[in-house]
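Trainee: Before anything else, here is the set of structures, which you'll find just below.
Just so it is clear, none of the values below were taken in a lab; they were calculated from the coordinates. Predicted model, so just to flag it, every value in this text is computed and none were measured. Cβ atoms are built from the backbone, for glycine too; each structure is taken alone.
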Structure I
Amino acid sequence: MKIENHKIELRTRGFCDIHDLTPEAHRKIETSKVKNGQVTFFVVGSTAGITTVEYEPGLIKDLKVVFEKLAPENGRYYHEDTWHDGNGFSHVRASLLKPSLSVPLVNGEMTLGTWQQVILIDFDNTPRSRQVVLQIMGE
């Protein structure tokens, strides 16, 4: 069993800023020695999340609309009582999405569907430098 750790560094704008991680992950997997196993994506921080989608403009807009309905930016959040930083909505949204995702790796390729990409959504209320840990495990 081999484990390789890589990082994907991003500059994000916050407020449901969505980034496709798939191309960079493909590059990291290509250079790895692991052919069969799994790839785990993990975003460091509590105001962003990772999932898979069909990365196209309509769905990107849909996601932003849905998250605004689920946890509105101008809603009442008790998190604000503690930190007063205006990003209670971003913590709630990120907790719904989760910070990590595992994808099977078969013959050096992620087993994603034809229209499926791995994305990061930054929910915070300010631009951020984001770090995604990419852990490639297997043989």
Structure II
Amino acid sequence: MPFNVTQTIRFQHCDPAGIVFYPRYFELINTMMEEWMASMGRPYDQMHGPDGHGVPMAGLEIDFTAPSRLGERIDFSVAPVRIGRSSARLSIVAAGGGTQRFDCTATIVWLNLTTMRSDPWPDDLRGKMTAFMEDAP
């Protein structure tokens, strides 16, 4: 089952027409990623600080299907599609009011911030990520 978080579209996310300015979706995705990692025991302040790791985006492909407007509550979901040695391919979807807003495929990497090279996923984190896969038992 995917991880879900609901976010309110705020004035800061919108252009003068009152709809989300598309680059702001990437900030909303990052907020969702922070919530997801924290739910698996890896809050960003711990990960980027004492743990010395991060999960940067190595790739993003997104299809925008409908606009989001100021004040709307949008549901963001993330589910791993594939988990490799040190990277994971994710499906990220945003929807609100029964309408899908975008469909995204993203690749994240478990990055060692000291060496700036990928490390293998820690076993505990890999297990927790696997539980969010669409076809997980």
Structure III
Amino acid sequence: MLALLKQVRDGETKVENPYSVAVKPQGNETALRLLDRVFVVSDAPWRALGVIEQSGLELRPEYKSYDALERFGIMLEEDQDPEDCRCGEVIQGRVTPEECKLFGTVCTPTAPVGPCMVSSEGTCSAWFKYGR
């Protein structure tokens, strides 16, 4: 929090690591090796954004027996954007939540329509609670 406040005070916007004693720029090498051993980078669907190439992880073939989708025969449906929901545009910064005609009327934190309103961290949910 102190690092963020200093940036605000100094008029700066940057990504920085205030925990350099414990968190190294190269990350946790042991954890990264384990991730690489179990997962492979893959294309992934993102709610309200579609498929983004090389943005996800999937289990390597030798770990597929742990894949719940395969193990339980689960078929995921294609992502369907709710009609008139502009969440994808909100996430991309193309529109503000208020520019979506569902915001604050049909779509609220207690009755979310799109993914931006589902959790307290969602853009529309935060905008609804705190304003701009």
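Trainee: When semi-axes √(5λ) of the Cα gyration tensor in Å is computed for each of I, II, III, which one produces 30, 16, 11? All intermediate terms of the calculation are to be shown ahead of the outcome.
Mentor: Numbers: I: 30, 16, 11; II: 27, 16, 13; III: 31, 28, 12.
The read-out comes from structure I.
Trainee: With relative contact order in percent (Cα under 8 Å, 6 or more apart) computed per structure, which member of I, II, III shows the largest figure? Don't skip to the end; give the middle numbers.
Mentor: On the way: I: 55; II: 29; III: 13.
Structure I comes out on top.
Trainee: For which of the structures I, II, III does the calculation of FRET efficiency 1/(1 + (r/R0)^6) of positions 41 and 105 (r between Cβ atoms, R0 = 30 Å, to 0.05) return 1.00? Please list the in-between numbers first.
Mentor: On the way: I: 1.00; II: 0.75; III: 0.15.
Attributed to the structure labelled I.
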